[in-house]
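Just so it is clear, none of the values below were taken in a lab; they were calculated from the coordinates. These numbers were taken from a predicted model, which means no experiment stands behind them. Cβ atoms are built from the backbone, for glycine too; each structure is taken alone.
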Structure I
Amino acid sequence: MAGEQVTLADLKPPKGATKDRKRRGRGTGTGNGTYAGRGCKGAQSRSGYKRRVWHEGGQMPLQRRLPERGFTRIKPVVDQVVNLRDINDRTEGDRVDAAALRAAGLIRYIDIPVKVLADGEITRAVTIIADKFSRSAREKIEAAGGKAEEPTSA
């Protein structure tokens, strides 16, 4: 035995380490019961059945539940509104952006769009960076010597 060479063909797992796979659909002796683990009747019991992604059984399918035209978001994106009066009274510096408005407590979230409205007056030249401006707000800001800028998307 010392001179014999072991090859891959000679290697075997120890006795009891492996067992034969279950052969489905080959009679009641397989241990899968009369219907080979497929239940009784229906598409899934037949050969050649494939479950399609869009199939929903008896439920009305998604493509028929949706309207033919248009779409309304369940949670629409609503702008955070800030008035010129609040910007004039509660912010400092010559540049006001979403971070400055958040610090002043005028908006709650930085990543939701901000719209500036013209309620009140602005008495100082300030550059305001917001997603949207009302026409009259833009006019009041520019009349006070400031600038109304929309952020550039990179």
Structure II
Amino acid sequence: MEGIIFIGIQASGKSTYYQRFFRRTHIRISLDMLKTRNREKIILTACLKAKQSFVVDNTNPNISDRKRYISLLQENKFKIKGYYFQSNISECLKRNNLREGAEYIPDAGVKGTYNKLELPSYEEGFNELFYVSMKDNEFIISEWENEV
């Protein structure tokens, strides 16, 4: 059983990555879908109790955002993996501008998340860390090397 924490600004590919690689094996926990922290907590608690692997598909830009999940995962003896999505602001803004309706985030929101972004580290409690980038609409995954 594992808990996966996605890290990256809006439109960096997190939800698409989940759909391609984890939708058959991991529950998706996303504030975009659940809308409130209370609903998120209910689903998260159920996954922990059931020993069900899951992915936290939120931006999780800074250490304090990630700590709320990491501490619960450690307490429940889950393997903790982090996936940092390359957050090139201009590329993410271009992809975001292709979104429609509620999926579109105002540029100020994307930039605000970018300004809060802190690179993850093993010191936070991750067992494994990966770097995810995109080239020609394909994901490239590499092991974390402390600095990107």
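A value of 32 was derived for relative contact order in percent (Cα under 8 Å, 6 or more apart); which structure in I, II was it taken from? Here the read-out was taken from II.
With respect to mean projected area of the Cα convex hull in nm², the largest value across structures I, II is given by I.
With FRET efficiency 1/(1 + (r/R0)^6) of positions 40 and 96 (r between Cβ atoms, R0 = 35 Å, to 0.05) derived from the coordinates and found to be 0.00, which of I, II does the value describe?
For FRET efficiency 1/(1 + (r/R0)^6) of positions 40 and 96 (r between Cβ atoms, R0 = 35 Å, to 0.05), the value 0.00 is produced by structure I.
For which of I, II does distance in nm of label points 7 Å out along Cα→Cβ at positions 64 and 112, calculated from the coordinates, equal 3.8? Structure I accounts for this read-out.
State the single structure among I, II that was used to calculate distance in nm of label points 7 Å out along Cα→Cβ at positions 24 and 120, giving 2.3. Source structure: II. Of the structures labelled I, II, which one yields -11000 when helix-only ellipticity at 222 nm (-39500 (n - 2.57) for each DSSP H run of 4 or more, over all residues; to 500) is computed from its coordinates? The read-out comes from structure II. Given a value of 3.8 for distance in nm of label points 7 Å out along Cα→Cβ at positions 48 and 88, calculated from one of I, II, which structure does it belong to? It must be structure II, since only it matches.
For distance in nm of label points 7 Å out along Cα→Cβ at positions 56 and 136, the calculated result is 3.5, so let me know which of I, II that is. Only structure II yields this read-out. Ranked by mean count of other Cβ atoms within 10 Å over residues 8-15, structures I, II are topped by II, which has the highest value. Have a look at I, II and say which one yields 0.8 for distance in nm of label points 7 Å out along Cα→Cβ at positions 104 and 128, as calculated. The correct label is I.
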